[in-house]
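Take a look at the structures listed below.
Quick note: the coordinates plus some simple rules give every number you see, no bench work behind them. What you are looking at is a predicted structure, and each value in this text was computed from that prediction instead of being measured. Cβ atoms are built from the backbone, for glycine too; each structure is taken alone.
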Structure P
Amino acid sequence: MPRARFAFWRIGLKTLNSQLNTQLGKLALGLLIGSASAWPALAQDSQQAAPEAASGYTQKAGWPAQKYMVAAANPLAVDAGYQILRRGGSAIDAAIATQMMLTLVEPQSSGIGGGAFMVHYDGKETQAFDGRETAPGKADEHLFERPDGTPLSRTEGIVGGRSVGAPGVLRMLELAHRQHGKLPWKDLFQPAIRMAETGFAVSPRMNKMLQGDAYLRKDPVALGHFYDKNGKAWPVGHILKNPALAKTLREIAEGGADVFYNGHIARDIAAKVAGHPTNPGLLTAKDIADYRPKIRTPVCSDYRAYTVCGMPPPSSGGIAVAQMLGMFETFDMKALAPKNGVPGAEAVHVFSEVGRLAYADRNRYAADTDFVPLPGAGLPSLIDKGYMKQRAGLIGASSMGEAPAGTPPGMNVAWGTDNAIETPSTSHVSVVDADGRGLAMTTTIEDAFGSRQMVDGFMLNNQLTDFSFSARDKDGPVANRVEAGKRPRSAMSPTVVFDRKTGKLVLVIGSPGGPAIINYVAKVLVGTLDWGLNVQEAIALPNFGSRNGPTELETGRFPQQTIDVLRARGHAIRLGEQTSGLHGIERIQVHGVPLWFGGADPRREGVAKGD
């Protein structure tokens, strides 16, 4: 991947750079690089509010590696995946170990009680693995409506058993492991099992999330695990053990995912859901046993010198990102490159207007295509280059405020507009292995700590609140309405990028952040593919964009002059924390030698690590 502007002096490597000038070949470079520990200068560690509170901003330099790498939101989880890669494991193997550790150390964001989407490249083929949760067999479109037909409030929908869907991440990972795993399944669980037994230090982010949550203490199991006898969150540095999770993971390691889906764990989940004292749900042990992951065709489109592949429905991410790139292609994005690390008013204007148009289509058309067809000729209609050029033509000098949904070629079906709550608490994992395989996996339990229900050592999702709370409006039925067995729409956007000419993998990227995920990922793609930034620099750019509402800018990251110019051009500005959690790995060239370079979001606690 061409990175003429990749500057080692930007990441504290002046000395090593001068050394590299005298070295010849990969062997000498390999001796210099060794493991990640040899690089001490690099080891710095709808329109709702962000799903997870901000926990500070820490500058990060990025991490290089020669052979393999994992990037994720918690250093303990990263190390679990890294140890698997060191043993010769595949990218899938490392992702499994990383996910199991995230279940333990980042329970507010993801875990085996939730779901995931993963785009995986095995060196020849790109696959999209769908581990999204499913609605119970007894659910219908009135699940989140009151008897009078009005939608429930956010809290009424999320907290309790009503919002819990059949978890999908374990079945999805098992399916991927059968196809692409190299190490034994049970070995991949050992790091998390050991850590659950011996304990880990509560991180600043976990502590802040525990302190700020108003509902988690109402679950007796969660209260006993996350808080002291006085109901105070365990302090930073407290060694937190989870013997219940250790037992659960040991059973799954020995017996496979069937232990989770067909045994006492499924029954425990169903009992917890049905037994909630104020908001019981419909999920049964049979719903869990019947869950099946799916392998889908990724959404791939060409963008300049690259091919970008993302997740298809029920995620809206792949389509929306492809639409945004298709519209960006009609602009000279290089001319809008930021100065001093901050995009200017024109860049924010174009990016936000493109986002409005993509989100307008998303909110109208995106849903589980096993239940609801895409408009027109399907996916090709929504990312058609002519359609994207026509949509981009609506962008003028002033903001359009709220963009209308488009009419893709061949469309003859009308849909209502979605009003899902959609505030996912989520995490993202990027991995590349020694055999050239790579993946981007975005994994979630939806809101922070999900439904606030803990069972057998892990949190249960509230994924069903990603469905529309209203089943229909004046324009017709809502595509993303609740239906039995259906998968709720998502904004998760795990993405892999290839060089069009060579076909080689050049970038894996993704983020948490609710419906803003699409903008976060698009920002990094523009930053790397158009603006010549390395992945760490692109991740660190201020977050900005629109979800077809206000133009949202990350607090404290834009000068007042830029804000004033945007307002003068008709933008309604909303300042906020914009808590992304972008984690990516890109392929770079240094003196003709290929390296992996990992980036982690300075807004969270993540790192990248490799050899």
Structure Q
Amino acid sequence: MYNVIFIMGVSGCGKSTIGQLVSERLKIPFFDGDDFHPQSNVDKMSNGIALNDEDRYGWLVTLNKLANANLEMNSCVIVCSALKQSYRDILSTDIQNQVKWIHLAGSFDQIVERINKRENHYMHSSLLQSQFDILEEPQNALEIDITLKPEEIVAIITANIEMKSEFGLFGLGVMGKSLSRNLAQKGFTISIFNREVSGIEEDVAVNFKNNHKELATAKAFSDIEAFVNSLQTPRKIMLMVNAGKTTDSVIEDLIPFLSEGDVLIDGGNSNYLHTKERYEYLKAKKIHFIGVGVSGGEEGALKGPSIMPGGNKEVYNLVQPYLEKIAANDAKGLPCCTYVGEEGSGHFVKMVHNGIEYVEMQLLAEVYSILKNMEKTPDEIAAILESWQPYCNSYLLEITIAILRKKEGEDWLVNKIVDKAGNKGTGNWTTIATAQLGMPGTLIATALFARFTSFYKEERIEANINFRKEDSKLELSIQEVQEAYQFARIVNHYQGFKLITEAGKAYKWHLNLSEIARIWTNGCIIRSDFMVELISILKEEDTIIKHKSIVDQLKILKPSIKKVVANCILNEIAAPCLTDSVSFLNGYATANSSANIIQAQRDYFGAHTYQRTDDATGKFYHTNW
């Protein structure tokens, strides 16, 4: 990828000299920003009058256009004072990820002496103080002391620009490999790292690089120090390692080689509470930390995942070009990546994504069970699910259809798979979070416990003998099963987004639910037509089952869910998530519940007090029962 090198600093710092030398060394065009000032600016400075922001605006826009034009064909060097961040923002408009900033820094006395030695220059030394007065030190520039010799300065610049990678990927598991290829395919210069275990895992990074043409310019490492030193500063390193202690261990291994302002990006399935802790820990060391949820599996990571970053907004801006470029695109061509919010919010949202995913998978499993009990073959079930696609299509529905049609010999493969479902922890964390935040995420918990129940295979076989079921007599239509499935999915998505809302309130995160739904419309596992529908709904209402269109849908679908659940119970068919969805809505839509009995019981044995329906003040009472 081509880059424009902006060499900045106050007048007299030597920008032009260094810029010309760098352009010669790198064999790329050189432009002196002073040559592009309009005559009015030259006249003003020649008369000893400092330029204001209005004077500079048109000049800065001209230099930005110059940079854009040159980047279409090549890299280039542009020297320009660029003293304020607002100036640098204008200069880098639309090319933020292709700009490298070099700041030539020196003292007032050093530079005024240089200016006084210059001949026939319209910038008088009397204006120097005005430049120092407005100088805003750049946060993301390579700063070089002008007391160094020109050849030393050029050597430092070229070492950082010419030889070093712009992005690092630490960990070459399934997701790490796919993401590194994705980054390389998008034109980024990257360094990749993987540990080596003598005699077991050797030359992992090198062999991986050699096996993929797009990684031809990538740098491969098994030495941490060499890997870190191969990156441009501020370094941007994405960690794709196992969550938990491994992540902490990697961070500790990296710290000795990092510099102030470097950015670590945790792209694993980390617990959001741990992300909050790591954020604060690294902040104290002046190292930035971004927690990033990545969904899409191996294929998504390669072709475009959904990406959920959380952390400091200004720090996110440093990595935004990389993450947005490798993300999937939505229907409007926008990246399925957005700044989620502060601290651990990115990993929290990814965790809830996985919780919703657990339920979506369980619901399809329950639909399969019902249709199987209606004596449908896997091929017939696949055809039924395919007929549902115009009404409730999703990625998980699509892959379930493909799974059901897969044969091995004369039998369907699904019939040969042991019915024990595993999990990697995110479902547990989501269930715990619902309890910690006091939010009834019942479906996620139910889906998780259904997986736990499946794992007791031997006990289930014995229980099947002890509680032998009668033959099923399901009195259901295919449409009723479909409508029950749709009903439960709506409740699932309500609970998921409600959990995000409650976390935002509790942790003071500023979360945009509609944007979260948007980045979940492509690349991720829970992408669906319904998610697209939720983008506009969540702009109007953060509690989706209050929205009129959703209320109307649930009213239409409710008779079917009641009939399907009743038939499942009467025929002893386990359908825990379908059952829980209607039970939840029944409880949610009950104006006067039985919780008054519970509160009376609590007051009886624990003097926990209660409020009264005949006292609108909210006062608490205790009764000596």
**Complete:** Computing Cα Rg over 2.2 N^0.38 Å, for residues 279-454 alone for each of P, Q, the value 1.24 comes from structure Q
**Prompt:** For which of P, Q does volume of the Cα convex hull per residue in Å³, calculated from the coordinates, equal 137?
**Reply:** P
**Message:** Computing distance in nm of label points 7 Å out along Cα→Cβ at positions 463 and 567 for each of P, Q, which one ends up highest?
**Reply:** P
**Asked** Can you tell which of P, Q yields 3.3 when distance in nm of label points 7 Å out along Cα→Cβ at positions 359 and 383 is derived from it?
**Response** Q
**Item:** helix-only ellipticity at 222 nm (-39500 (n - 2.57) for each DSSP H run of 4 or more, over all residues; to 500) derived as -16500 - corresponding label from P, Q
**Value:** Q
**Message:** One of P, Q was used to compute Cα extents along the principal axes in Å, for residues 63-150 alone, and the result was 39, 29, 26. Which label is that?
**Reply:** Q
